[in-house]
Structure P
Amino acid sequence: MELTYILSQVATITMYALLSVTYFSKSKKTIVLFNGFAIVANAIAFVLLGAWTGLAMCIIDLLRNFYIIWDEKKHGRSDKITKRDVAFLFVVYAAMAAATVPTYEGFFSLFSVFASATYTFSIWQKNTRVYKFCGIPVGILWITYNSFIGSFFGVVLESVLLVVSTIGFVFDIKSDNKG
């Protein structure tokens, strides 16, 4: 086993540890912050694995998170989706499409794009329950992509995260039903 592959798996483990915290948070700011750190770890893993479409999505995802944090600081937190929010979503999706063209590595490389697009939609929402629910299809998409790029821990830990996101979603629903 090559050192590069081992390091990619260490970065992958770090990314999933950071990301799993987000599924138990009720704060959008905490979700975006921990997700940002996870994206950096994921980008390192993708570079080491030569997974260029995944890396392109990480760069866009990181820029997306910076914008979300900046937007909340500048305009405050809002529970309503504004025209600015819709424009932001359109710009992010356009950037994803544009970044996919030069990094396309075959059909399965698109699963990283679909996962990032679904995740972006989930954090674009004003409701953290949508984020938790969307973790389920996002998990399935990332499992497929990690299989394609040969990331063993990506597959294993994304499977665990799929379970964690499902549990977080169920806990969120149960907590609302109790009180």
Structure Q
Amino acid sequence: MSNMSPNEIIIAQTKKWIRDVIVGCHFCPFAARELKAGTIHYEVTLQAGMQTALESLASSFNKLDADETIETIFIIFPDTFKAFDEYLNLLEVSESLLKRQDYEGIYQIASFHPDYLFAGSAESDPANYTNRSPYPMLHLLREETVSRAIDGFPGTEKIPQSNIKYARQKGLLYMKSLRDSCFWDDILE
């Protein structure tokens, strides 16, 4: 059995998901570099109501302001925002906070949730797994870095369609088992 704390386990599971799903399936052509460079910060926020979640988000903005070696932050909510509608409300309020604190154009928020459902898609559409994570989470990115990456990578506008095509070709069982493998005990040894 592992000597890892609960938060360390959650972070290890999230890293495995980024490595195996996001990088392994080529959903984000920029993630591998940040994973390898160790420029991703993970923030586990337990028992987070809306206020606590927003405080964690504001703290993460400050962390990005203060430390340029952090390229991106995942704020992970392992025990709250489990209902997708509740999570969408968090995302909406988070976007409002980003604007109110004058971070629009500086940072952006990407969304991931275990039950992610793209508008108009069926629950069983494998394409939803491009954004289905082990836990509800907010992903903060530096807008300037995203712009540079897009400018240096031709065809970025085709990434979403390519991801959908890949996930659908692999199928629902494959995509679900790949994401669910992030919970296997052997990652903790």
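Please treat every number below as a calculation from the coordinates, not as lab data. Keep in mind the model is a prediction, meaning the values are calculated, not measured. Cβ atoms are built from the backbone, for glycine too; each structure is taken alone.
Out of P, Q, choose the structure whose coordinates give P(r) over Cα pairs in 10 Å bins from 0, in percent, for residues 44-91 alone equal to 26, 51, 21, 2 when calculated. Source structure for this number: Q.
Starting from the value 1.4: which structure in P, Q was distance in nm of label points 7 Å out along Cα→Cβ at positions 28 and 140 calculated from? It must be structure Q, since only it matches. For mean projected area of the Cα convex hull in nm², the calculated result is 9.9, so let me know which of P, Q that is. Going label by label, the one that fits is P. Once relative contact order in percent (Cα under 8 Å, 6 or more apart) is calculated for all of P, Q, which comes out largest? When relative contact order in percent (Cα under 8 Å, 6 or more apart) is calculated for P, Q, structure Q comes out on top. Which of P, Q yields 14.4 for mean count of other Cβ atoms within 10 Å over residues 60-67, as computed? It must be structure Q, since only it matches. Comparing distance in nm of label points 7 Å out along Cα→Cβ at positions 68 and 124 across structures P, Q, the highest figure comes from Q. Thinking of P, Q, which structure, once helix-only ellipticity at 222 nm (-39500 (n - 2.57) for each DSSP H run of 4 or more, over all residues; to 500) is computed, gives back -13500? This figure was derived from Q.
A value of 2.2 was computed for distance in nm of label points 7 Å out along Cα→Cβ at positions 4 and 156; which of P, Q is the source structure? Answer for the origin of the read-out: P.
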